[in-house]
Every structure is written in C-alpha cells, then in structure tokens.
Structure I
Amino acid sequence: MLDLLWLVPALPLLGFLALAVAGGWFSRRTIALIGVGSVGLSLAVAGLVGFAFTGLSGTPGRPYDQILWTWLQISGFGPTIGFYLDSLSLVMMLVITLVGFLIHLYSAEFMLDHGKEPAPAGLGRAGGIGQAGVSAPAGQAGENDSGYRRFFAYMNLFVVAMLTLVLADNLLLLYLGWEGVGLCSYLLIGFWYRDPANGAAAQKAFIVTRLGDVALAIGLFVLLTHLGTLNIQDLMARAAEQWPVGSGLATIAAFLLLGGAIGKSAQLPLQTWLPDAMAGPTPVSALIHAATMVTAGMYLIARTHVLYSLAPTAQAAVAVIGAVTLLLAACSALVQRDIKRVLAYSTISQIGYMFLALGVGAWAAALFHFTTHAFFKALLFLAAGVVIRSLHEEHDIYRMGGLRHALPVTFWTFLIGAASLAGFPLVTAGFYSKDWILWEAWASPLGSPWLWGAGLCGAFLTALYSFRLVFNVFFGEAKAEAGSRPGLMMKGPLIVLAAGSLVAGFLEVPRVLGDVSLFSEFTHSVLPSFETATSVTTESALQIVTMLAALLGISVAYVLFLRRPGLVTAVIGTAWGSALSRFWIEGWGFDRLYDTWFVRPFLWVAQANKDDLIDQVYSGLAWLIRQFFAVLHRTQTGQVRWYAAILAAGSVVIVALVVLS
C-alpha cells in the first residue's frame, strides 16, 4: 500500500488538469464530482497508506521514502521528485486531505449561488463597517459554470501544492509546494477579481509572503553551500555532525528559514496579509486558515527541528514571536465587527501558540494543536459562511443575533467550535492541545513563567472573543431575518468537523486526567520530547489555572455581550476606549506603519525614477540623432545648382587633402 503514496497528490492534480483543460464542456454536477471526488479519492488513498504505515511499523519508526525520478543533476547536486512518509508527514497528509475534502464538499453547494459572492459593502482594510445591504456590482451576484469550474480547479491545485510541501523529501521540492501554495492563495483570495479591493488583497498576500519566501530561498542556498545537499534527512544529519550547538551558520540558516515561516504563517511582523485575505470566498478562508497555507511555517520549523536545536537563539526567537503574536492578534480579534476578520485574527493567535510550542521544544504539542485547530477553525469558518449566506451577505456581528432557532445545526456546531477554540475544559479538543502547550511552556528547559503567562493571558482573551461571537450572532434580539438554509452537503461537513473538535483531544490526555499519550508516542520517532521533573501537584495546579482562565473568559463574555452590553458601549464611548478600539481594529497600526515607512517611499522613488538613468542615456542618443537629422534636413533644398556646388566644393577639398598629404 505504501507504494500508492504518489497518488495522494496526483489525484487532486488530475482533477485540476481535467477542470482546467476540459472543464468548459462539463456540467456543474460533473465539475463538483471531479473537484470533490478527486480530493475524496486522495483522502481514501491517504487512509490506506496511513493504515499500511502504522501496520508495518507499529509505533512508527520506519519512514518510507518514495523516489519517483531525479529532477535534475548538476555537479553532484541531484534533487529528486520524491515523497517522504513518517509520522509527522502522515499527520499533516491526513489532516490536509480530510479537512480539504470536507471543505470541497461544503463548497459544492455553497458556490452554486456564491461563485460571485459580493464582498460586504463598506468593509475596508481596517474592518470598519459601512452601509449594509448594498447590492453587488453587475455581474457579481450570479455564478456561471466557468467560475464554478475555476473555483474547484484552484482549490484542487491548492491541495496539490500543500500535499507536495508536506510530503517532499527535499527542500527544493518543498519550496516548489511552498510557492505553489502562495500562487493558489493569490488566485483564490482574488477570486472575485472584478472588485479592485479583492485584487488588492490578493496582491498584498502575495507580496508580503514573498518577503518571507526570499529569506527562505537564501536559507536554502546557505544550507546547500555549506552542507552539500537539500535532502531533508541527509541535511539534518550533516548539520548535527558538522555544526556545534550555537554555530553561527546554523543560527543564520535557522533565522532565514524562520523568515519564510513567519511570512506563510502570518506571524509578527508579516501578519498583515491574513485579515485582508477574507476577501476570498468563505471556503477559501477555511482552507487557508485551517489546514493549509498558514500552517506551512509551523511544519517547516518542525521538519527542520534539528537545525533549531543547534541554534538556541533562533529557537528562542520562535517562542517570543509566537507569544507576542498570540497576544496582539487576540486583542485585535476582540474588537473586530466582521465575523470573518474575528476568525482571521484568531488564526494568527492560534498559530502563535504553535510557534510558542516550537520555541520551547514542544514539537509534538505544536503538531497536536495544528490537528485540533484544523477541525475547529475549519468548522468556525464554514459555519460563519452559513450565517453570512442566510443573512444575504451580512458580515457585521452587530447586525446579527437570535439565529440559534433559525439555524439550529449551525448554532450547535458553531458553539462546539467556539468552545474548542476557547479551550472549554475537559470536553473539547482545543482544551487538551492548548493545555499541553501551556504545560510545556512552563515545564520545558527552554520555557519560562513569562512565556507561560503570555499563553495564559491569550487563553483568557481567546475565550472572551470566541463567545463574543457566539452571544452576538446567535443570542439576543434578531436584527435580520434568516433566509436560505444549508443543505446536507453543507451541514454534513459541519457535523463531522464538530465531532473532530470534541474527540480529537482525547488522543493526548495529561497524566492527572487519565495519562493518554497516543499522539506523542505516535510522533516520538520524529519529534523528540524531554523529560520533566515537575511534580504532579504543580501540573495539576497549572491545569486548574488554565481551566479557570477559559471559564473566566466565557463568563466575562456572557456579562459584557449578553447580560450588560451597555458596559462595552460605555467604555468604547470614552476617548481612550475609542482610540484603543480603533488601534486594535487596525491591527495595532502595522498597515499604517508599513504604508508610511515602505510603501509610500517606494512609490515616490518609483515615480521620481520612472525615467531612470539608463532611459536617459538612450533618450539623449535619440535627441542627438534628431538634431543631426535636422541639420542634414536643411541641406535637402531640391535645387540642382546647390547640389552641384556642394559636389564641386567636396571634390576640391578631397584633391587638396591628397596634394597636401
């Protein structure tokens, strides 16, 4: 069965090619069948491969390397088109195919009448709310078969690129998948390209992530130059042999790879593209935020963890970046009015938890939180899509309310997703993964009370903004009448994802609550762990504090956003409250900062230098030629006597020169 591994990315690729080349002759049913079915078949093959992998090796310890062909051969450098399967790539592959299939299935119904879903009127980059109910420009309200085909072609290609990224056995092939994900994000974020704002959001995502990609590319050159290979396993082995801990080269390479990771995973300071990526269709938001693009950086660091173990400074930077990002993004999520932007900032914050775990050496905990996050974040985005669709493209949570009766399935699944995001104790997957990260941040030799405290504050804020969404959208007075209801293809994925948001956490239960370590044992052969001497009493106390933080956040949200919403209005009505709220809505002013320091100066230089020096050289030559032509032109009088006189004078000059010489 393991030799079927190549089919996992190949099947969605065939779906993409069929839709891109011949999709114009297909009906919508056939388009959906190819788009959804190809990813579904990929999931089935991934399941068979996973079963064979675990069956062959028990607790995984025997990776499988499948070489398809040699990509190129230059002076001993011969990267291959090959896939590498171990417990890390297996987890990533299964999550990508499962969540990707569910999102595709949801999209088959959602995109029937939302292929040209208009963006919420008046929602600018800062997330402010303008006039509601403005209809879309002509041509954007309805979908045609071409757009339906284009959507599924892009989505299939997105899955192909991400699978290539996580299965690649060398960093060059990984980089191909990395750039493929970036290309697909551009195509999907700007799917409604007739709106200039959507095109700008797509360009922003592409350009900002390119900054990190340049750092990653330079990092690959450094590794290849000094270690002579880009095969990941050989690379890590040579790094451990040749570079001591604290090596300057290891540190430089680790920081360069970190630059690529923070760009793709939207961590400080390259996080500004992700909230604007909400311009794309809701299933695109779910795919980007749940199991694909934004988790690529986490995977890259986990895959090259040997390198970071050799570069303690870079690893500490990963932890600090994650801790700061999770707090700043949580504050911004707390004040957004657009339901999708709340979830976007939430994603930035939750990826921050993964980076915090990576930075303290809790490699398996980061991967576990990726797994649980894929379930509850995809669930929240898809449920939000149902709400937006039923309210005729309304995105403002303060113009919603009372929807729990009109959309019961959506309400209960959204509630489960929000509870998992908030880390509701004992019964949600998010609690177990987040608790594991917080415990490691405290107990790890690389952890500290400061990092633990940042994670704990983030847990409180997460619970607060998660249930701010629940209470504003589904409780209180109904401010708009719900229209269309979701069908089975939309409700089915919600139910499956809700189940995953509950049961996935029980793969890893702390010792004081049952001591289940299935996930850590499964990944132990790839992702090392550390022994801790911390007592059970300390662990129990910290877990109680974590539970209380989540429950306190939910309770405060209940008071502020359901029982006494006037308190929030009063605070925002003050000068400092309004200023702070606006500052957080704008994402801590990073967009304005970059616009002032980088974008405007660059545009000014480009405008001033539009006729650059090279152009001036050629322009000068052209001017001289024109002047010479003007002089010669005056000699063309059309009078024969002048021509004869000039000929005679020329002859005299020539004869004189001959005689005198």
Structure II
Amino acid sequence: MTRFYISTPIYYINAEPHLGHAYTTMVADAVARAHRLMGEDVFFLTGTDEHGQKVERAAQRAGLRVPAFADAVAEKFRALLPLLNASNDDFIRTTEARHYASVQALWRRVRDRGYLYKGQYSGWYCTVDEVFVPETQLVNGRCPICGNAVEKISEESYFFRLSAFQQALLEHYHRQPDFVTPAIRRNEMIAFLEAGLEDLSVSRTSFTWGIPVPDDPAHVMYVWFDALTNYMTAVGYGALEPERRATFERYWPADVHLIGKEIVRQHAIYWPAFLLAADLPLPRRVVSHGWWLMDGAKMSKSKGNVARPHEYIARFGLDALRYFMFREMVFGQDANFADEAILTRYNADLANDFGNLVSRATTLIHRACEGRVPAPAAALLARPEEAHLRESTARLITQVVEAIRSFQLSVALRDTWEVIAETNRYLVTREPWKLAKAPDRHEELAASLYVAADTLRIVAELLRPFMPVTAERTLAMLGLTPSPDGWRGLEPGTLKAGTVLGETVPLFPRIELSVEDLRQMSTDTPVSSAPAVSTQTSAVPAVPTVESAVIAASPAPEPPGTARVAAQVEKISIDDFMKVELRVAKVLTAERVPKSKKLLKLHVDTGADQRTIVAGIAEAYEPESIVGRTIVVVANLQPAKLMGIESNGMVLAGSLDGGEPVLVGFDQPLAPGARVR
C-alpha cells in the first residue's frame, strides 16, 4: 500500500489559536482525507512548538511558570482539533520526553559527522520569529520577516556549518523542481542560496527554556533545530523500541510539510541542511500557503484583527466554514476574510446550489419512485444530455484528484460546483416533476432521476475531504454507506438501481440574517473557549434561522361557484391602484408547508430584499418546478400568518372558477425589482 505522510507546522504557543492556524490544519486534513479515500496509508501530524525565548517571555507576562503556561496554551491548540473535525493521527508537543530524545539523537549525529563547532555569536536576533538576522538583511534596523525590532546579542554558541550545504541545496532544487511550491517561494529560496550562506548559530546560553545540548547543558538548542525535528520524532526517530524504529522506516521521509509562507526559509533551507548533515532523507515537498487578511493586513493579535474559528463555526457550521476557506483562497496567494463573503457563499453556493439540488433530487425519488433509485433504460442514458453530464462527472473525478495533489483546493471546489450547476440545469431541462404526472413517461422519469442521484453520489464522494459531515449525510440520504477508500474505482453509472434512500434532511437552511445581525450576535454572545464537537456534528449551522422580512399571505380562496361580473365589482381610482406595489420577483427556494395540501413556502428575491411568501399554489406546482422562475408579487401587503408561517407579500396567479391557479408571467425575463403597472 502506498503511504502518505503530511504535517502542519507545529504551532508556536506564544498566543492562542486563530483562523490562520485553523486554515492550515483544515487544508492538511482535507488532503489527508483525500489520500485515505485513494486507498493510501496516511499519517497526518500536527502539534505545538513550545520552547524558545519568546515563550519564556510570554509566560512571564502572563504571570505563570513556563511549563504551566505551555500546558495551558498547548491544550487550546489540541482542543481546536475536534472542533475542526481534524483527522490527525498524532499531536506532538516539543516538551515531550520522546522529542527530547529525538532532538538530542539528531544533534549527536550531526556533531559526530563534523558539522557543529563552538564559537562566539555577536549579532542581531528577532525573538518574534526566533531567527538570527545578518546585519545586511535588516530593513530600517528591523527584522525583514515580521518588521519587529531586533535585539543585539553576544554569547557563546554552537554553530552549524550551514555554508557547507549551499551547493548541495542548489543542486537539490534543480533536481527536484517541485521541492518547494508555489514557484514564487522556490525562486525566493534559490535567490537566498545564490547570495551565499553563513554558518548558523544553533544554541543559546542567555535563557534556559529549551532542550539542553548533549554533554554541554549550559547551552539550550536553537528553537528551530529543536522544532523542525518534530517531524521525525512523531514517526519514531531516536526511539529505542523496535516497533517505533520500524514506523520511522515506513513513513520517513515526509511527503509534504504544509506551512505558511513566513517560515519557508527554515523549512526549505535550514531543515534540509540539518538532514543532509545527518545523512538522512529529505522531505519530498515543502508546500506553503498565503495569509488570511482582514482589512488588508495579516491576522495578528497585536493588530486586533484576529478572527476566532469558534465564532464562525457557531454561526455557520463547521462544513460551511471549511467550504468557504477552501473555496475563497487560491492556494499560495493571500485571501481576504470578510463576513459578507462567507454569508454570500453560504446562501448562494451551499443553500441554493447544493442544498436545493440534494433536496430536490431525493424528494422526487421518494415521491415518484417509492424511495428507491429507479432503473434507467440504457437507450435513454445514451441521449446527448445524459451522456454529457456523465462525461462531465467522470472528468470531475480526475480534476479533483489532480487538484488535491497540487493543493489547488479552490480549483477542486470550483470544478465540483460547475457539475452541481450542470446537474441543476439538467433537472430543469428534463422536468421530472412533470414526468411524474404522466404515467406513459415513466421511463423518462426513471432515467432523469437515476442520472441526478448517480451524479449526486459522485459529488458527495468528492466532497468528503472538504465537507466530511455534509458529504456523508448526502450519501446517507442516497441510501449509501461511506467506504474508507471510496475514491478507488469511483466512476459514474455504477449506482445500484433499487437502492433504498434514507430520509431527506436539510443540509444548509438559508441564513436570513444580515451581516450586521451576525456581527451583533457575535458581540452579544462571545465565544470564550472551544466546545468539544464530535466528528459527527451536524453541518446545519447553530445560528437560529430568522426570516429577514415578514411574509405575506396568499389570497384566501373564494367559495366555489362564485362568479365575478365586471359590472358588480366596485371600481377604484388610479391612485388607489398605484398604492398596490407589484414587483417582479425571482423564486430562490420553494418547499411544501407541512400539513397543508395547498400551500407552498417560497423564498423570493424582490430586488430590494429577500423574503418569504406563502402561496396557495401547491396543487398546481411542484416546489422544484418554480425554483428560478420569475413571478409577480404584491410587495407592500401587511404581514399575515398562514399555518404558523409569517408571510410578507402575495403571489399573483389567475384561475377559472374552481380551477388550478396559473402563475402570472412574462414573455421575456425581467430582473427582480422591476415594477409591474
């Protein structure tokens, strides 16, 4: 079995976790899940980096002993993992005994091979990034990485012969062009190497919070020599037990170190140089992502622009947050985190596009096919529309796998949503809700619903790495049990006819709140800590769904046999008529009102707002048939309640006495909000 080892950076504990940390973990989790679905033996590591002068000072500011401070903050990072539904195989802390043994073993190996020597260090040091900065690299006297002030230090130190590996590293970069990605980071590292390497100070004597140097305990190891070794510690390097040694032989070297762009140098130059000095295999890839920005700046506690993942999970649900962050950031570039963007993605992509498709397809199968996947006729599956959708779905499988391997998660989701949109268009073309009313067209109905269900199966499987709970709930609605290696042999057209569907449940109820409402909720109900969340947590958001506008009753039906004669109708003036505000609206969602045969609950866009209207048209129209349709509504009607649902507006329809209503429409589409006169 092919094995795959991926790691996040181990997170520095000088501050609490924020959305940037959550993003890195979620990306690694999605990639790890995908490789498991491909049938690979996966090891996924994350953890905390707990040594160094910066941690020591943070503990002093907090009024805590350093070990107690480290325990408290590390636990917050560990508690974030179940909240993110992370599938990590290990969580490592650099304060663990196994890590001490591993780092000291690596130190001895590098020392015994002649790459460490003792000397005197005098120069500039950045405690924020824990890096030594040559004077020629200072920018206005500050650290070139973070922009913070540097300190002049002078002390005895062990040095690593980094300069000895300049040519070897350059040759490795040329032999392995994808060793560092994206290309912009690779080019930066090559430029850094070509400028020449200086030997690196790798021990300190001015503080004690670190791993002691073997045979010289007055020195503690440079935090990066310590921290980077975690990737080998977790798979058994330096262990005495035969089974742990075997684990190291199995999983090392790592396939991917996933990191933020600010720590590429440490992972792409220092770390491979340490490994070359120890004659150990190098990691196969160092993959870096961009920063999440708020108000144009990198999230930073000191700037006060940090978003906490707990709050957004509470507002939108975990899978919605995962979808937004994967979809919004083009991997390798920076992305802006904005409340408006996540709310739009939630309602448009998740509630309207995907959620409605799942509900529409499974509900129709329940109603028209007794809850079983129908058997399609081969001749009908060969029609151009069906063949085209099947080809798109087959192509999507390849596209998503390739996107995962190149870390282009936003591309994978973009391509997936194109197939979702194509499936929605297919259903509009085939109109299975109409076919269900025509007994002589049962074969066409069976074919259209089979194709929709089979495509949804593929889409749900491909969404499992990104939105695991949502994807598995969708598969359950289709009557399917997820397989641990569900991507192996995945292809369209293999859904078994006769499969009994599970219960249809809503995936993403629309959030009828404005951005201001959500922000106010965040202010009123602050989240102080991460609650424990099961990996089976529902993807439905914890936000109470509040209708954004009150909703109107449809007109009360007239008694049977009532005749309307023009002469008997009281005439009104044009001024009276102009008081009635008739507007064009677009139906966004439609569903039946429970316990009512006549009522549909519509969510419509009037151009000025989005609102819910209850209309007495259920006997004439299936909910699925009017989604996306342009209708006419009375927009200024007083609110009323029907079957407990508050309604704001009236849908216009005409009918003969005792006949079914027919919606008022147009010869050509008009934009929502257009006035009807």
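Each reported figure results from applying straightforward, stated rules to the coordinates on display, with no laboratory input. In this text, all values refer to a predicted model and were calculated from it rather than measured experimentally. Cβ atoms are built from the backbone, for glycine too; each structure is taken alone.
With mean count of other Cβ atoms within 10 Å over residues 428-435 computed over the structures I, II, the top value is the one for I, the highest of the group. A value of -22500 was derived for helix-only ellipticity at 222 nm (-39500 (n - 2.57) for each DSSP H run of 4 or more, over all residues; to 500); which structure in I, II was it taken from? Label of the originating structure: I.
Among candidates I, II, the computation of mean projected area of the Cα convex hull in nm² that gave 36.4 used structure II. Each of I, II could give distance in nm of label points 7 Å out along Cα→Cβ at positions 100 and 500, but the derived value 5.9 comes from II.
Hey, volume of the Cα convex hull per residue in Å³, for residues 404-475 alone derived from one of I, II reads 68; which structure? Of the options listed, only I reproduces it.
Assuming 18.6, 57 is Rg and Dmax of the Cα atoms in Å, for residues 372-571 alone as calculated from a single structure, say which of I, II it is. Working through the options, I get structure I.
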